[in-house]
Structures are given as structure tokens and as C-alpha cells.
Structure 1
Amino acid sequence: MTLSELQEWRQRVRNSLSLRLGQAPPSDGHEPFRRREVLICAGGACVSCGNEPVVSGFKEAVARLGMSDYVRIVETGCVGCCDLGVVIQVMPDDVLYCKVTAADVQEIVEKHLLNNEIVTRLLHRQTPESEPYVSAKDMPFFKHQLKIVLENSGIIDPQSIDEYVARDGYAALARVLGEMEPEDVIRELTVSGLRGRGGGGFPVGRKWSMLAAAPGPEKYVICNGDEGDPGAFMDRSVLESDPHRVLEGMLIAGYATGAHKGVLYVRAEYPLAIKRLQMAIDQARSHGLLGERVLGTDFGFDVEIRVGAGAFVCGEETALIASVEGRRGMPRPRPPFPTQAGLYGKPTMINNVETYANVAPIIRNGGEWFAKIGSPKSPGTKVFALAGKLVNTGLVEVPMGMTLRQIVFDIAGGVPGGRAFKAAQTGGPSGGCIPAAHLDTPLDFDTLQAIGSIMGSGGLIVMDDSSCMVDVARFFMEFCVDESCGKCPPCRIGTRQMYHMLERITDGQADEDDLTRLEELATVVHTASLCGLGMTAPNPVRSTLRHFRDEYLAHIRDRRCPAGVCRHLLTFSISLENCTGCSLCARHCPTECISKLDGQKKYRIDMDRCIHCGTCFDVCRFGAVVKA
């Protein structure tokens, strides 16, 4: 395929998206049915919610009613509101239905597709009493977003190269190959100010120029899809929803830097992403977009997928390279940097999925366009995976510099159950906890670092006042202990010792000297570790000590967990006033330390035998078991 043939292809397939983009006129009255498209989310979250019977149900109902020529069923990528799955959108009506099951399909077909009547009960409501939202664009969750990376997600069929091309897919590649020199591409990326979205925030233009300047004919471009942060699913969603976007970014990177080989490194836990990526690679290759002469030019570039075993440390670039080479994923000292000696000893550049997904729109619209979005030192947008104690969870894309308060309350709907916001963890195990006092902090690379956290790849976990921050630090430290490769002693030994100190604190066995040692050890691990995993592993501890020191002191001085989470610091008793004598607590107690009071039907707990497991509190239906 040549450059001109790509343009003809785009013109030919562009009309295929007219219905879902609201550009098609309504029926003229001569057709038996109004032309519509039913877009069914087929992202990972909705697949797990059971989208397959919903898809088959729509196809069967439409075929049975003779509507197949007028109603098209399309499986799209992730819409973003993952807690509302299965999500479907009826276009061009612009109606979004949520939590759809196979049992709802017939009603949608009969009422909406046949009689133009919206099924109100399946619309989203912010609260059970509030008015429903008909269109996604009216929902607060979507209203405050700006989609660049996710501009195709939930709109196109990720398994169709035609639909990607219809949305200006590979137009940036065509411009690069037809109009620009490699240095022009790097200059455009530099002007844009794009910083790596994998966590480090390194300027992309500078990294690309380093590989371009490296000598030798054999160079590699790697896409890091080894997303390992707990609660993070940004890269997975992009790979599942818009795989050609990532391929196009890698192709442009190869042209700009003189590389002719690319590797997509994706963790094995992402089978749907791997399937769709391989499909995209095969499609691109068959259309002349990958191979020896891309789009009929002298530029050659090809890509292969390497599946990782899920080691968190392989998010570090030298460990990732070792894994691709078939060795154990362990980091090595730098220099030499990968752009000097990387994969198989050749110059290599690594960017993550979201970084590559930004490249095509920057080339299409210009670096200056991108630089005007977001904040001056962190231009563009950022994709966040919202999880934890939020009314609405899922995937959002917002301009850099939006405040934490805007994301938590304006987009995600705040904290459910009337509880108070306590903290937000950004950057996963390598990040820090941001307290309520910093809710108005702009979320960008430099500001987050200044308050003891990091951007990371974009995980954002919100905690309410029922969370114990010491226990949160212990949880993330346990994760780092498990994921440490063990190569360097500061990380291998230091993180384990930090974990044991946190265990002593949550068990009520620590003193204030332990707190001093914990802080000193955190500094040593941060300073002396070989790679980013060890250097950032103390971040959750350091940030919680900085912002929630009073909770640590309550555990140590008062032997009390203010949030009522650390079970060794809890005491359980039974309120005789509320006890009904149902015996549920006694029947479920693992140590049989709950017995009847003499001559009464009510129960008591033998505190000498109680192991503070909380089972009695969990099973009591009458609020008789009191936790303190």
C-alpha cells in the first residue's frame, strides 16, 4: 500500500462511523426501521461482567426481527465507566445504558429499537433519587474529561483496522513518511513537551534524540506494557481498545530514531490485550503498514510481541530488556543506558503504552497544540485508573494539572456512604499517600514529587476514614518485598526489614525507637538501591509518616488503631442491651471464647482467649458486638 492508497482507503471507510458520530440523518420514513448502531463495551471490565451473552442476545434479537440491515451491533473498547458494566450506547440517539445483562436485551430491542422509547431504568443515576443521565456527555464522569489518548476508546471496534483508519489512523505516519525528516519528528515531540507517561516523566524528545544519535544500523524500539501497579489498568485498556494507535506511535518512533525493529512487551495477565495486539499487527502487516517497505517507502519496520511473566521489577527498563532476551528480569547498573547498549547490546529506546499513544495526535495537530494543554512543565493529558472508595470508578483522561479534588469529587462523585476523604495513593507501590489537606494539589509530575508522591503510571486509589494509613504502608511494603528481584542488598534486605517494623507497629509491639529506625532505613533503601523499585519502595512509608504521623504514634504510644483496622490493637465486647442471644457469634468464633452468661441467654467474650480476629463483629446482625 502506498501513501495515496492510504488516503483513498480513509475516504472510503470514513462513512462507516457516521452513525456513531451522530452525523447520519434520521430515517426518511420509507425505511421499516431507523438505522442505528448498538455499541457494546468489550473492554476487560465489561468482558468480566458478562458482555458475551449481551452481544449474542442483541445479534439474535435483531436477526429474528429482520433488522440486520438497519441495526449494527459493534463491540468497542473500554468506555471508561468500568463500575457500570456492561455498558452499551445506542447511536446516533446518544443514549447510554449501564449494568446491562442478557435479561435486559429484549426490553431494549422492543422499546428502544422498535418503538423509539428510552428504557429509563437502565440509565445511570448519580444517586437512586437523582434524575437519570441519558447521554454519556451529560454525566459528570465524562463532562470534565479531555480525551486524546482515549479518543477512540468506546467508539471504534478495536479489531477493525478500517475503523481505526476512518478515525485518521495512520495519517500521522503518512505525514511523517511523506513530508518530514527524522529530525523534524523529534523536533515536534520536543516542542510538545511530552514527558514519558510510565512514571519517570523523562522528556520524550530528548530520549528519542539520544537513540537517533546512537551509532550503528541495528536499533530497537520497545513498548513497555508491563503495567504492574495494583489498581492500575490504563495501559491494558489502551491496548485492548486502540491497539493500532500504539503501533502507529512505535512506527513513527522507529522512523525518527533509525530503528527498524520493535518489541511490544506485555504481561501474560493481559490475554485480551495480547490477542487484539496480535490481530492489529497481522492487519497492519497485510496492508503494508509493517514490513520492509512501509507504505511503499524505503522505511522498513516490524514488530513482535513478547509476553512477560508478570514480575513488577520488569517495569524497570534494564530488567525488561533482560526478560525480553530470555534471562531473569533483574536490573543492571547504568551507564551504559539502554540508548547506548540495550536489547542484545544494541541501542534501544523504551517508552510505555500511553506515551506512544500520544505520538500520532501530536504529529497530526502539532507540538504547539499539545504544549498548550495541561500545565507548563507537564503538558498534555494523563489517563488515571480510579479505584477505591469512590462513587464512580474507572478510567478517565484529564488535562495535566487538574486538582485531586476535581477528580475525586467532580468526576468520580466523591466518597460513598457519607464518609470523609482521607487520602489518595498515586503512583502505586512506588508512590505516596496524599492527605485531605492537599486535595487542591494540581496533579502533575513536579507538584506530586514536591509533596512526597509521584505520578507513576496513573493509578489513583482513594481511601476514606475507615482506612488505617499504617496498614496501607504495610500493604504496599509487603508488595515490594514480594516483587523485589533480590539482586541488591538495600532492596532485598531493607524492604523486608521495613515490612517487619511495620508489622510490629500494627501488632502493637513497637516503641518510638522502632519509628526512628524505620525512618533511617527508609532513607538508606531509597539512597542505595540499584533500580527504581528499591529507590521508590519507601515512598508509601515516608509519605504516611509525613502526613499521618499521629496514626503511627497512636499505634505505638496508645496501642490503638484510630481507624479500627489493625486487629491486634482491637478489643471486642458484647453489648448486653443489644444482644438477642442468637448465638451466631459463639458458633462462628474460631477459639470458642464466647459463651453464655450464667442464667441468661446473652453472651460474653473471654478476653484472655480472644485472638482479635473480628469474626464475631462480622457475623453479628444486631450491632451487639462492639469494636474498640
Structure 2
Amino acid sequence: MMTATLMRRFGALALLLVAGSAAAEPRLSPAFGDRAVIQRDRPVTVTGTAEPGETVTVTLAGRTATARAGRDGRFAVDFPALPAGPVALSVAAPSGRTEARDVLAGDVFLCSGQSNMEMQVERAQDSYGQVAGSADPELRLLTVDKVTAPDPQSAFAKPPVWQVAGPATVGGFSAACFYMAQELRKTARVPIGAIADSWGGSAISAWMSPDALRAAGRGADAELLALYARNPAAAAQAAGRPWEAWWRAATGDRPGTEPWQPAATGSWSPVPAIDVWERWGVPRLSAYNGLVWFRREVTLTPAQAKGRATLAIGAVDDMDRTWVNGVASGAGGNPGTAREYTLPPGRLKAGRNVIVVAATDVYADGGMRGPANVMQLRLADGTALPLGKGWSYAVPAATPANPPRVPWDDVAGAGTIHNAMIAPWGRLGLKGVAWYQGESDTAIPGYAERMLALMAGWRRQFGQPDLPFAIVQLANFGTPATRPGESGWADVREAQRQAAARDNHAAVASAIDLGDPLDIHPGEKHEVGRRLARAMRALAYGDTASPSGPQAATATPTPDGGVTVSFTGVTGALATRSSPAAIGFELCGRDPGSCRYTAATAAGDRVALAGDGRPVTRVRYLWADAPVANLFDDAQLPAGPFELPVVTPR
């Protein structure tokens, strides 16, 4: 008779054997899991994992093919194109068999960008009725978790899963993506898979592949990120040099006198508490967005100073640059992430050591959030010295503009999101990409080049040189303009227009009339989805209707000193709302500040701008953060914002 002890040991062994067997079974990649949609009408590469070196047999729609898993356990098997409809999919190997259930062939769309693409149906307008009536067994949804990586990954950190659209699944899904897919289902009449792969606040550079970064002139960032993957401490030190040069150039500080130097002088005050500075009770900081210096001294024995150490300073809102004994030792840009920096041997020394943190806040609260109990210096001998108290701070006279960001920042980095959230898709078959991003790039020149490089990089990855991109042109947001002026939001809209115009497989979907001057996340996502669907029908399905609505094509001078703007993509004729005049048109000269509003009259596909006797070299329309649009065509689509040179026809 088996004793209780032997029974427990046998049971534990049995569990281990079962767990080991389960772990060894072949697995299909998330793109091919239960309830998946596989792109129809193009060759399919089924991927997954198995035991390294193991031969796997994949069966797809009655066809069978084999492959051998590589040393990393990954396999890929190629199949011919599938027609739309249900598909049987399984993978077998000596270690076991896995079957994907309820798989369909249809059209797959990837939706990506920042918070306005991420914004869920339940947060958008009319969500109650839309969620309640959302059941559709042939519309499948998949959301990718937010994560970053310093180098391209072959698998997701947490495998996403497909879900069937319905009241239990739609509410938490991307609103713009869902409404686009729902609208396309009405005309495509095939199963559709919609992938929400977005991150609020993210810059476009974070979504770019290494080759795209190099194409856009960000090769140095790509190399620095690769160094960070190998040696974070060396990368932090290298990234510190351009930041330090930026600070000296902006402030005039001489080398050796900067605030991060151990011998730096200045007015330092005790930090009241490890908390955001808005809660310190310091009037100057009660609503402060900018940079604050923090400093802490630590005294070490010769034995403590030896070897490698870890500096943990908790969360910093929003960005930090951290120095130890005057050497750049770490940097981050996610306010929700606790900072931990490895200090190589030699960074610490016997006696006095100085830790300096530059915390830069760009929105809402700012400072070292801690909590205090996680802030410590962990030494090689196992000692952990608490750092939750004893800090001092100093506020500079002014915060210089546009501080350099490190390429490993979560949302403002260079390739970090691409590596973890796009690269793992491999050569997934897609019907198109919907892109809603740009708010985080409003102060960064060169958006058109970055957009073009991103599209080219994604097309290379997915193996589709003609992959369609439907780009949402930023909605109106901010203080309404009362006079002509410059606008970072208008700059991005124009860059989006130019990028689409320079690409044979891209189009913009204008949201210039769908925003809210008081809310950067406007609730009207249903119409955004419909406009994305309209653009996608033209790009991906060959629909002859204009993908974007009225878009300015040329601006030509008239004999009386005015200008005629001709539009393409007009359905019916242009017409104004609530006024006989089209508002928001500007005549501009060569010099900055020369733009002025002008009277404009619409007829057919043209708008006549009245001259004012002053030189005109270019024309702008809706050039403001939150302009008011009143020019539409018969399809109820707004004339898109633009800037064009005035050119005399030959």
C-alpha cells in the first residue's frame, strides 16, 4: 500500500509530467488561434511553436504541409490562398496536436495609433445602443496588450486572443476600428477580423521599424536602442551626452558647472515629500509644468562602493534623466514605470556619492512619485540603502524647449512599441491598415517623412508592397482661432495630407469637423469609422468613390488679384453651411505672419478667394488647432485642410 508521502510525491511527479507534456505540445501563433480570421485571396504562412527540431504537420482547409521547428522552437508553413468562409486548421507533432476552432477566412484589418484609435466603444458617443446591437458572428476582434522591447520580438509577451463581436466584447474594443469594420461588413460581405494595436500618447517614432527609423534620419536612435538591448548602462551614458549638450546650449551653463555635477552650486531646498510637487504646498509649483532638479547624497565605505549596484528611484512623472557622480546613468519617459538603473563597477566611490535626477513634467502632475519605500541603492554585497528621504530640489529659471528623449522611452521612443507590438505579427496577411496618430508629434518637424517611412517599413514586414493605409487626419482641438497664426496641429494635418498624396496606396480620412475644442478625445468615433471605411473601400476594394472627400489640388491666381482653388474628390458640388461664404481661407505672402483671412465663394468643385491688393504666394485653409469647417460636398464630407503654393498655369 502506498504511503501518504509517496502518494504526494507521485502526484507531484504526475503533475510535472503533465505540465511538461502540455508545454511541449505544438502551438499556433495568436493570429491563427481560436476564432481567428485569416486573410483570404493571398498565400498564407501559418506560424507557431513546437519542440526545437521537431517536425510539425499543419493542416489548413484540407491541405497538409510539414516543417521543422527551428532552434528557437518556431515553425512556419506556407499554403496557397483561401476563399472566404470557414476553415479547418490544426497542427500535429510527436509531442501532441492542437486544433484552432471556429476559424474563418476573410479580410483582416490592423488598426493602430495613439489614444483616439485606442478609445473604446464604451467611451464613445451612442455606446449603449451600439454595444447592445453589436452581435455579429462573422466579425472578430483582437486587442494587443501594451508592451515595449528594445529589439524586435518574434512573439507577443502576452498572446492576444480573438473574440466574436457582441455585447460582451465590443465595449472594450477600439471604437474607430470597430465602426470601420462594422461598416465594411455591409459591403464586403465576408468575415472581417479587426486588430486593435494602439497605445495612447505614443509618438509615431515608437511604431517604426529599425529600417524605417534609418530611412527617416533616425539611424542614430536605432543604433542607440540596439546598444540599450545589449548594455543599458552604456546606452544611458551615451544618451546623456546629447542631453547635456542641449542643456548647455539652451542655458549657457559652462561644462563642470551644470546642476548634475557633484560640485554644482545653486539654491537647493529640502524636498517636502516623495510625491508630485503640486501637492507640496509650494505656490510656485502648484500648477507647474517643466523641469525640477532633485539631488541626494550617499556616503559609502570602500567595500560598499565596490562592484555593480542598482539604483531604484521609483516612478518619475513624466520623464527623468539621472546622473550618479556626474555620469549619465539612466533615463525614462513613462510616468507609470518605476525606474531602476544598473550602475557598473566604478560608478560609485568610497565617501560622498551624488545622485541627481532631472524630472520633466509636460502635463498635469509632475515629480518623483516613489513610493518612498521602493527608493533604494542596492549594493553588490546585498546591502540596500534607503533613499526615500533626504532629497533636495531646485527649480531652474526656465525649462528649455524640446528636451531630447531616449530611444527606449515607452511611448516617445524609437521603435520600442514596434518591436513588441508589430514585429511579432511577422508576415501576417492583411487587407489594410487604419492609422490614427499625430497628436504627440505636433511639435516635431518631419512627420510626413516619418509616416512614409513607417508605411514602407510595415509593408516590408508584412510582405505587401501595396498594403493600403487609411490615415485619420487630426480632429479639431484646442483654443478656437480668432486670427490667422501658426499651428502645430495644422502642421501635422498637412504632413498627413502630403504623405497620403505621395503614396499610391494611402488616403486620409478627415476628422476636422468631428472634434471637440475642449476634449482631445472627441466622442464622435462612429463617423470616424465610417470615413475610414470609405477610404478603405477605395484603397482595398477598388471602389470608385473618392476615398477622402474634397481635397485641394491647385491654387491659381486670377486677374483681379484673387485665387481660385480647385478640388478633387468632390461628390456633387461644394456647398457652405450656415453662411453664403466659405470660412477659414487665408491668403499668405512669403513672410511668416503675412497670412490673413479672405472672403471665399464655392461653386462646383472650386472656391474663389477675393484678393486684397497684397502679395499672395500661398493659400491656407482651416489652419488652426481647432478651426470651424463649413465647406462640404453632397456626400457630407468636409473639404480637407491644406496649404498650397499659388502657381500660374503654364
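With helix-only ellipticity at 222 nm (-39500 (n - 2.57) for each DSSP H run of 4 or more, over all residues; to 500) derived from the coordinates and found to be -10500, which of 1, 2 does the value describe?
Comparing all candidates, it corresponds to 1.
Can you say which of 1, 2 returns 26.7 when Kirkwood radius over Cα pairs in Å is computed?
Values: 1: 26.7; 2: 27.7.
Going through each structure in turn, the value belongs to 1.
If FRET efficiency 1/(1 + (r/R0)^6) of positions 102 and 614 (r between Cβ atoms, R0 = 41 Å, to 0.05) is calculated from each of 1, 2, which structure is the one that comes out at 0.60?
Details: 1: 0.60; 2: 0.05.
Clearly, the read-out refers to 1.
Where does the value 31, 53, 16, 0 come from, among 1, 2, when P(r) over Cα pairs in 10 Å bins from 0, in percent, for residues 310-349 alone is the thing being computed? Present the calculation step by step, with values, prior to reporting the outcome.
Values: 1: 36, 57, 7; 2: 31, 53, 16, 0.
Derived from 2, not from the others.
I have 3, 12, 16, 14, 12, 11, 10, 10, 8, 4, 0 for P(r) over Cα pairs in 5 Å bins from 0, in percent, for residues 46-133 alone, calculated from one of the structures 1, 2. Which structure is it?
Details: 1: 3, 13, 26, 27, 19, 8, 3, 1; 2: 3, 12, 16, 14, 12, 11, 10, 10, 8, 4, 0.
The read-out comes from structure 2.
Name the one structure among 1, 2 that FRET efficiency 1/(1 + (r/R0)^6) of positions 174 and 502 (r between Cβ atoms, R0 = 35 Å, to 0.05) of 0.80 was derived from.
Numbers: 1: 0.05; 2: 0.80.
Label of the source structure: 2.
So FRET efficiency 1/(1 + (r/R0)^6) of positions 158 and 422 (r between Cβ atoms, R0 = 25 Å, to 0.05), computed for just one structure, reads 0.10; which one of 1, 2 is that?
On the way: 1: 0.10; 2: 0.95.
The read-out was computed on structure 1.
Quick note: the coordinates plus some simple rules give every number you see, no bench work behind them. Computed from a predicted model, the values in this text were never measured in an experiment. Cβ atoms are built from the backbone, for glycine too; each structure is taken alone.
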